[in-house]
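Novice: What follows is a group of structures, each given as structure tokens.
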Structure I
Amino acid sequence: MSKILVIDDQRSIRNTLKEILSFENYDISLAENGKEALEILRKEEFDLALCDIKMPEMDGMELLKEVINQSIDTPFIMISGHGNIDTAVEAIKVGAFDFIEKPLDLNRILITIKNALDKSKLITETKVLKKKVSKKYEIVGKSKSIIEILEMADKVATTDARVLITGSNGTGKELIAHRIHELSSRNKAPFIEVNCAAIPSELIESELFGHEKGAFTSAIKQRKGKFELASGGTLFLDEIGDMSLNAQAKVLRALQENKITRVGGDKEIKVDVRILAATNKNLKEEIENNKFREDLYHRLSVILLKIPSLNERIDDIPLLAEHFISNICKEMGYPKKSIDKSAIIELQKLNYSGNIREFRNIIERLIILGQDTITDKDVSKFTKINE
């Protein structure tokens, strides 16, 4: 049964709406002004609110703005006896689902309520689905160093600022990039990833900017590049420190002008792309060695995020161990194994040159070769402590 909060300073309207909507099998609560409604909404969850605009103390528009500021998810249908187009437009702009004029039409109310509840249900289902999808890119840890990075990533995600993510291999740079995209306003558009180290230098330009038919021997048809495919969304340039200087120059031009030209073409194509880049190299050293363009570095590093190594966040090892044990046992169809505190202590003594990726491999090995409860003896036997 859907819960609806009716907010109106006129008792007769409140009671009439309660009677009608209760008959339609809705669970109805009442509030006579905005302040009372705000207190109720802070304490209880509602599927919908019907709210009058003209009320004493706190009117409906003030209440709607406060509800949005406080991140209360209840959708609002605004009601007014002094309705006009400007009021309706303002209400929708602020965040209302719809606007209804008095005198109230019963059919209009019931249809609008149904539409609002259907949309609310769809949004909730989408959020749940997104959480399931996001599990793939979950970042586990509560150490100070990782919390600081996550807070910075969350803050920058709401902007379109370019971000350069640095750190050793296996620290989770790709996870941070996905997190920024998913928390951004571009999350409904594509997230396109390019591994610059995996593409030969002679093909990187075609990969990024596309090519026209006949541009080179194997170009048998026109092909869009990653910049075009990511337009409206996010382009993640992984291992950008391995990109050739020639390709760097063209990427710099694309960032400066928001335009690209396909290989073998002369037409400029406008693109709207947010750039996230990552590298395990020290780009300042690469600049000194004339292997990376300084002007491109400054274009990319509006925000710089350095991901800590696992050796710098050993306090997270108990959480990571439980996380990987649970996931790996589930993937393999094993009963969930447990791990001794003594085994955790031994794991914290290891040197993880391969970071999280190496740690996961070790946990998988311990699950396969160890006992039902992983012990310090298992860790000593199946891993090698760096001497």
Structure II
Amino acid sequence: MRSTLPIKRVASVTLGKMVQPSAKEATDVLAPYLRAAHVQPQGRMINLPEQPMWFSPTELRNLNLLRGDVVVVEGGAGYGRSAVIREDFSGWGFQNSIIRLRPMIGAADGRYLDYALQEGLKNGGVDLVTSTATLPHFTADKVSKFEVPMPAVGEQRAIADYLDRETAQIDALVATQEKFIGLLRERRLSAITQAFALLGQPDTELRRVAHIQTGVTLSGDGDQDLPRWPYLRVANVQMGSVDLSHVKEIHLSVVDAAASLLRAGDVLMTEGGDIDKLGRGTVWNGAITPMIHQNHIFAVRANPDRLIPDFLAWWLDSFTARRYFYLTAKKTTNLASTNKTVVGRLPMIVPPITEQKTTVESISEQTSRIDALIAKAEEHIALAKERRAALITAAVTGQIDVRTATRKAS
């Protein structure tokens, strides 16, 4: 194992500035800035629409971004993510959600530092030092003191060259599999849409054939003297399934809990989140009884004489339903949401029960084959990402000699 050094010994550590929406001085400059959303997992930088803020000329000089710098996400869901700047960001600054590491000449290579930080995030080292009183923060002070394996700079460059080549191959494989999954999902949507097209045009609204139940608004753990109830959160409701591996509980009165109790056959729909998942449904099978749900999940209870739950769950995956939720959703930068009224007005096709059952059987048969292919591709992606992480760990910590590995490969 290699000896380690704190990052402050090999790079300057600088926190960005708080967003300044208006000029304070006549000399202030309006310039685009880098933010946490630019920095994605596995060292990826993505392009986003430019967002400008005001900098003083001195701030813009001091908060510049040059090739070889490493940027680290300071807090929030992506804390600890890092990426190396591959080309100068001319005229840009960076926000205080970003920490810039500028390698010292002769002491560190930016690409290597990025890989070392990726390894530290993967192995849990970042979590050990991250502040988590409210939201997790990998502060500039903690980044400065964070220790990483630190060989001589020549060896760092050799490791970075090796990992650049190897991870590029793995990333290309992952990209191919992700493209394949995208095509399969398009085929899946087409199969669902075609099955419903045979039934005609929407002729009613969801509220006419089902009751839409809103869940309980959570406030801490509730009164400890009241009964405990398991409840489903948005995190539990997956596309086509319910994840019961982590079910939380809350204390509520029997009367309050009764208003959000689930029944087997209820179709669970998410009220907010990623636009692609918004309004998607899955049938609750009553695996845990009693069970309640939070207010960010709707429980749609079909009228048994008019609508079967599985038909509704598939309808929520149809082109008509996806387009409806996309057009009616209240959207913010990264999220979308809907409400009970909008859900109730969802256009529906409601043929006789026998036709609904036939449609469900047809769609299930077609999509099961596609879903199997998607699952296999996702498995390949997971294995590739595991290999990528293991390769970085082995190279950064000295478990493999990259020069020997490179010679063997050639």
Structure III
Amino acid sequence: MKKILILGAGVYQLPLIKRAKKRGYYVIVASKDGQYPGFLYADKVYYIDTTDIEGIYKIAKEEQIDAITTLGTDVAVRTLGVVNERMGLSGILQKSATLSTDKKLMKETFLKNNIKTAPFKTVFSLQEAYKAYDLLNKPLAIKPVDNSGSRGITKVSKKEDLEKAYHHAFTNSKKEYVIVEEYIEGRKLSVEAAVIDKRLVFFLPNGNILYQGKIDIPIGHFVPAAISRSTVSKIEAELLKLIDALEIDNSALNVDLVLHDEEVYVVEAGARAGGTNLADLVSTAYDVNYYDFILNLALGEAKPFANEISSNCAVEVMVSESNGYLKRCSLETDDRRVVSFACDYKIDEYVKKFETGADRIGHIVIKCGLAEDPIAVLDEIKKDISVEVYQ
């Protein structure tokens, strides 16, 4: 029986854990302790921080695992890279993992390799942040270099807001520096992709459904992205340069983009499948099981699938406008276009006001015909969703 070590036990790792179990693997889950649903489905659990590289490596050696993987989180990727390299497993290696999880190193690599990205400055102090503010075009994004899910990021247009934004980024990081970058206005896009043996085997541009807050945070995605063939070609060109520059191989890839004045700018890239149910979007768009594909990548057994969209589709997470306790979470329709609907919390459990990608209540996935507008279909079905929170 093959042993799979999955880093993380949250809602985005849960479908991967379940799929690995269904395929008959011995599933080991490593995550810090907490109310994480993936623990319930694992054959064995280690309560450990997924950023503890040496601790995870020791577990991997002792268990003699056949593969290690995750999705939806950047914090575990460096651990993946080290374990893969030391044990000769399939997946990204240490250098690639480092470049794709430190936004400072990532953006420096982008610039060296002529990849379009926003101008930025690395700052080690508030004084340096003020200097960067004066040098860069406004508005700005102040962000930690080692976090995901929009944690610690603030959009700044006024100098008086800089200090609070700087401290917010710094407290959400384990590094001694943060970055200040120009906030490029434009249409936000994402791309899910995969690389096998240094070859880009598919890429799926998708539009973003944004939550308007301190900074626009994606809470959903839709296919098709409604972009021109020219834009698709530009995205592919940037992806190929990015894959080569970051040395991504045998890995899923999640990339955030901005389309500004018909030019494609890379915001950041993660060497793993994306959160916000993007794995479900890929599965639905291509009529494949993308969780199977992710497991096969980690096992060194992945094969390309037909890169043809079979359905238009959309995913969106449900969020709360305030802290409180869940009173209701239901979908009252038998519409066959609903692929899945799930609530992450039980009734009367405490839920948080939406501020980062982790502050979700549940999700919905829909699919429709190639001639239908997935956003219109999603909006229609959302009328039958009832989510209530009480104080």
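Novice: Which structure, out of I, II, III, was volume of the Cα convex hull per residue in Å³ calculated from, if the result is 222?
Specialist: Only one of I, II, III returns 222 for volume of the Cα convex hull per residue in Å³, namely I.
Novice: Separate question: One of I, II, III was used to calculate Rg and Dmax of the Cα atoms in Å, for residues 110-197 alone, giving 16.6, 58; which?
Specialist: I
Novice: If helix-only ellipticity at 222 nm (-39500 (n - 2.57) for each DSSP H run of 4 or more, over all residues; to 500) comes out at -12000 when worked out from the coordinates, which of I, II, III was used?
Specialist: II
Throughout, read-outs are computed from the coordinates displayed, never taken from laboratory work. Not measured: the values here are computed from a predicted model.
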